[in-house]
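Heads up, there are several structures right after this.
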Structure P
């Protein structure tokens, strides 16, 4: 059993105020900069919110989540997607399977951050993008003690084997795009 499995209300994950807070359109634009990208793996896909947005941009999308209830919702919202039950620390895909691997506000929930990053790198051919909460107190998202500092992330990125990344501060979140 994955200890950090999301057990909340599925509808809450797609509430308009949450979608707006996550700046989905801008995040997708930044992830796809300097493409092209044909396919994507959405790690911790949840209800498929980001997978759906990437699919609307023409990518073939796959997703993985530990919660089978989330996968039912993801399949409903993204009927053309390929969704699997699994954990971020042991992705059920061969090496170099995806042009782009995306982790949307999920890395801080990982049981093993370094292993999650190593797995993302293993299955990515071009880029890994990580959307996370900034390391500050906000009236939404996890408490600061559950968030990852930029300094800690930089250490993890290097340890995982990434040598180049770009950090973009958004209004409510931070996006890291790591080149493979």
Structure Q
């Protein structure tokens, strides 16, 4: 069996990453990694007051937790979707270096106002301050293909699926 590949979905809080990631998992029969959940479970989700965000070293520790599992899935031919804000470039570089498999990256873009509004409708809202801070951090760089997530979900999915390896477009 051919090895699989992984997808990095990054974007600001409230842009729809998790919704899109779960839809990709369904369409591609893929595996899902919620990096926010990994950070929380490992008590790595603490904001450094000096940096004003969760430090890169915490995300890299979270990478260390998931990498053996992700490698196992990739070696067995699975697709793995990684969902996080990924606002530190070095965290993405660490993943790509430690996972020597094909991958696709996507930066999901939405205006700050859209992210704040979407976050406010969640069961557990992070609040305008967090949405603003994360939006600013994520907006400092793009990784992979930039996707406008203000469009309807079916159009966003078409945009993403059109960038993936052709073997994964069987559904």
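P, Q: which one has helix-only ellipticity at 222 nm (-39500 (n - 2.57) for each DSSP H run of 4 or more, over all residues; to 500), as calculated, at -9000?
P
Comparing P, Q, where is mean count of other Cβ atoms within 10 Å over residues 58-65 highest?
Ranking P, Q on mean count of other Cβ atoms within 10 Å over residues 58-65, first place is P.
Can you rank P, Q by FRET efficiency 1/(1 + (r/R0)^6) of positions 90 and 138 (r between Cβ atoms, R0 = 30 Å, to 0.05) and just name the one with the largest value?
The structure with the largest value is Q.
Kindly point out which one of P, Q the value 35 was derived from, the read-out being relative contact order in percent (Cα under 8 Å, 6 or more apart).
Q
If we compute distance in nm of label points 7 Å out along Cα→Cβ at positions 18 and 154 for structures P, Q, which one ends up with the highest value?
By distance in nm of label points 7 Å out along Cα→Cβ at positions 18 and 154, the leading structure of P, Q is P.
Here Rg and Dmax of the Cα atoms in Å was calculated and came to 14.7, 39; which of the structures P, Q was it taken from?
Of the options listed, only P reproduces it.
Comparing P, Q, where is Cα Rg over 2.2 N^0.38 Å, for residues 34-81 alone highest?
If we compare Cα Rg over 2.2 N^0.38 Å, for residues 34-81 alone over P, Q, the biggest value is for Q.
With semi-axes √(5λ) of the Cα gyration tensor in Å, for residues 26-129 alone derived from the coordinates and found to be 18, 17, 12, which of P, Q does the value describe?
Answer by label: P.
Coordinate-derived values only; no laboratory data. Just so we're clear, the structure is a prediction, and the values are computed from it rather than from any experiment. Cβ atoms are built from the backbone, for glycine too; each structure is taken alone.
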